[in-house]
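Throughout, read-outs are computed from the coordinates displayed, never taken from laboratory work. From a predicted model like this one, the values you see are computed outputs, not experimental measurements. Cβ atoms are built from the backbone, for glycine too; each structure is taken alone.
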Structure P
Amino acid sequence: MNCVVGSSCSMMASRGSTVLVLILCSALVSCHAAGGRAGRALFTTFNVLNYGAKPGKQQESTQAFVKAWRAACDFDREARILIPPGVYKLGETIFQGPCKSQTPITILLQGTLQAVSDISAYPDKGWISFDEVNGLILTGGGTIDGKGQDLWKYDDCKTNPDCTHLAASIYMTKVKNAKVKSINLINSMGFHMHITNSYLVRFHRLKITSEDGPNTDGMHISKSNTVKVSRSVFRTGDDCISIGQGSNNVTINKITCGPGHGISVGSLGKVANELDVQGLIVQNCTLVGTTNGLRIKTFPASGPSKASGMLFKDIIMENVKNPIIIDQNYGSKSTKPSRVKISDVIYQNIRGTTISPVAVNLKCSAQEPCKNIRFHNINLRHTSNVRVSSTCTNAVVQRTGLQSPQAC
């Protein structure tokens, strides 16, 4: 039917527009219900309560968590594991992959996971372990409580070089494409987080607190490639973040560290045939009241390896004991030099206060001197207006810009 210009034509156009709007609105609602992706079904939620988890009880919920993970891991579409508010007691818990879905599994932690205070419950390296998982998101604002204060008495690593480290709160091995954000970790037994043999793992907005425990590193990274840590707070009894052998392309950005032992590369060279460390960026960080600031440490009498390509930039120190330190005679009385080659290290725009008169202390190996160590704009002053100094042994150093302390 032809439409003659006039009121009837306007009415038909109006009705057509209304129908079009209704169709578009319906499509938008359908898209939103599908999680914002047209043609995709809703993700499936696996609630740990439905698998027997008992919040607020003394009984363990370990098996319930493993069952919920197994169901989500074996699901071939998008899955979310929900841990509602409440306190859940867990012994050693292993989230084992590989999983079927091509999309990351999301663990929404709203409650508190609390470790069982029995050292025999943790025969391996981790309390909560992720093994061979490709695609993981751990978030939700919840808390992981290692109850380390009940087990720290068993840590004899200061007196026993062959000691067995207590379990890490989170232990990741062979994990790829993972993100951990908006999680609190407190009072770990050993390390709060240990990441090894992993690739493309990101950590964001973490709060890690354990000031009194021995060897409670906030995060230890080893044998891993492309790890990023940002916008997090570490208050630990050991290193805030430690970079171990085989770590490549690690970025640490906007971290607040302290108390603790600072940000450390190492210890390196403790065991035979260690892998090299290469490609570390530490920037926009603040260290407060730490024993060390930026530290590289290697054992003497070590096998050959390399630690190179490191940038420490835009760092603020507040009341730090050893702001910049390289110690290649760490942890041993051996007279044999370290064979770890340290090279291509840049310290740029480092400023703040120290409680030590020696603000820069480079103790490098007599057999493998530190090479191409560059300082640009270093401004460190003593809290009591004592003149600060620098010490360099077996190090080839270049300095530009402001230098306080003066070059050694």
Structure Q
Amino acid sequence: MHSPLINGWYHAPFGKFPDIDPERMMADAALGALDHAGLDAQQIDSVHVGHFNAGFLYQDFPSALLANHLPALRFTPAVRVENACSTGSAAIHSALHAVLSGQSRHALVVGFEKMNSLPTAEVGKILLKCCYTPEEANIENGFAGVFGNIASAYFERYGDQSDALAMIAAKNHANGALNPYAHMRRDVGYDFCRTPSDKNPFVAGPLKRSDCSLISDGAAALVISRGDQPTGGGQAVRFRAAVQVNDYLPLSRRDPTVFEGAARAWQQALSQARLTLDDLSLVETHDCFTIAELLEYEAMGLAERGQGARVIAEGVSRKDGRLPINPSGGLKSKGHPIGATGVSMHVMAAMQLTGQAGDMQLPRADRAGVFNMGGAAVTNYVSILESVR
């Protein structure tokens, strides 16, 4: 059986949009993906919506909303999927299962989030629900506090990594400056990211504002089709692998400086794809905080434990390096609307693999890895994608 295809996609600009209608945002993303895939809504066999919410919006039950704008979907099975910050990838896996089971020829995935309806402090409280609340609900500064504690533990074990974190932040902002969909399109430079200031204060532990992803509104969508159902004029991208690995939720039950679930997901995905890291042209990885990208270098096998700083210092993860990491700017620059993030990462990879990434385009893009996680590497998704020539 042919592996499933991503046949079309759409990416809305990410940012702070207080007046945007989330229902309209969701519908526009769906229509854009269908148009790009060359399909009509009546050809969709199932709808898979990634939406975290948990209090961002009063309106819930988003899987029922698309039919308001696309009447052809009125009687089409639709489901909402939630898995913390990996909600978008969970929706993609839901669609993959529908396609692989034979229930769907074409499955529509929409990820969206409207986060800026609430004050920042309230957003932090909502996101902290994704930690193990009996032990971690009172951590100060929300998830920045969770990753601040992880960074502090890593620094204590392996030494001050502030230079490396600043280099990661600067790299992603430079990449994001070329991304027309990014929330922050500004190359702020290494010195700004490295130096505490009024505009870049410490937020939690050794993490400064420049180490933290943005609170964003946004939507992205894609169409996943059976492998023998290419549409859209040869722009399809094939799944070589799609893997999910879960780990303990309580940080007290594992070493917080080692993303073991992420490492297992990478190992399984590369094995399933029958590839190595050397076969990849790029990776879109989950840099919700710069310390996360550093630990993900180690999890994917680019460096031994405690040596992740070498990856950025030696230029391996830069756009002109051996394995460009986050050529889109990542969550750090592009933004992190929770339900849309995993879908966005797959769309950005698909753009690269089909030569449609515009100013972001890499000289060579044949295969891509995508890593999207929920919580502090609690639920870990890795996709290996390749262009269909």
Structure R
Amino acid sequence: MNSLESLLAAGQLAQAKAEADKLLAANPAHREALVVLTKLALVEGKLPQAEALLAKAEAQGPTPETGLVRANIAAQKGQLDVALQAYQDVLAKDPNRAEAHFGRGMMLIKQDQTPQALEALTQAVKLQPQQAVFRFRLGQVQLEAGRTDEGLASLRAVVAQAPRFVPAYLAASHALSAQDAYVEARAVLEQGLQAVPYQPRLLASLTVVSMALRDLRTSYQAASALAAQRPKDADAQANLAQLMLARGQVEQAKYVCQSMASQGVASESLKMAEATCYESQEPPAYDKAVAAYEQGMGLSPDGWRAANNLGQLLLRIPAEPADKHLPRAVTVLEEATRRAPERPEPLLNLALAHARQGKDAKAKELVQKVLAMPLAEDTDLHHEAVRLSKTLAKA
């Protein structure tokens, strides 16, 4: 590796550019300098400039290095076949070029040629075992191929080798969560936070995983740290407010929501948390809760959660007569299902609303749609759908 490439590898991009410019000033045909400037242009997304620089470098004859850059350009332009051929041309000249095996593997996986991609990525790791990115991508492809144990082993090797490589912790945690191994997933994220304290993506994932474990303490700690780090991030603040509500800290949650509103920060999730605060008051401020949900619906025109929750609220608000809010609940829940027809929650709530209206046929139709969805049988949603179906069958 020449000195310019060493600077690139070390992340010293400005110095690499300065050195390359000096070399080109003395010799406009300096191939190594042209290649490095081409790579820097690619980093900046300047494809036309990169192609022009590479053409000057290739004018002196192609090399494995120019071949790798040519493949990179083709890949960025979406020309997968061209890129794949370029990587294979490099390997024909230099069979031990790890970057070419890696690039070939990435092109093959994009073309759904998983076995060949695994072979190429494995070879890249063998040739450059110290390159964490190569091993990480191998782990990802192994997981996608259903080779979970191998994929997790690769990701564990990455974090052992490069403890601050955040994507490896996230990928391993996601893979474990997909197997319902939430305890192990949480341990991976906590390990990552020891290596990279207060890392936002790790904190966000730890909040979610801990909630799945009903570990409110860890979720709250992670959410608090993330919210402190991102004081104007609507999602981070809404997450903290929701966890405060789960802990019974209604006034604190309301303060978070109102503080964000005073700063002009608003989102569907924040308004949903605010609505829950109003409903949790004694006596409940139903009118303010309804208004907050309506604002949430407006903030997220494609979001279904605020509409679904508003429909549920309208179904349970005490009223005289009892069905006073029922027509509006149906309208809102129909909007929720329009926004997210694939979600079972608004469909089931709409079925409940129609059942209360006495429209049993419509309710039966909707609940059967819910039961036809791939719902886990041990969920509250599935149990509720089964109960409603049995009730309607007796009607």
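As an exercise: helix-only ellipticity at 222 nm (-39500 (n - 2.57) for each DSSP H run of 4 or more, over all residues; to 500), calculated from one structure in P, Q, R, equals -3500. Which structure is it? Value -3500 for helix-only ellipticity at 222 nm (-39500 (n - 2.57) for each DSSP H run of 4 or more, over all residues; to 500) corresponds to P out of P, Q, R.
Given that volume of the Cα convex hull per residue in Å³, derived from a single structure, equals 122, which label among P, Q, R identifies that structure? Label of the source structure: Q. Which one of P, Q, R has distance in nm of label points 7 Å out along Cα→Cβ at positions 112 and 272, as calculated from the coordinates, equal to 3.4? Among P, Q, R, the structure yielding 3.4 for distance in nm of label points 7 Å out along Cα→Cβ at positions 112 and 272 is R.
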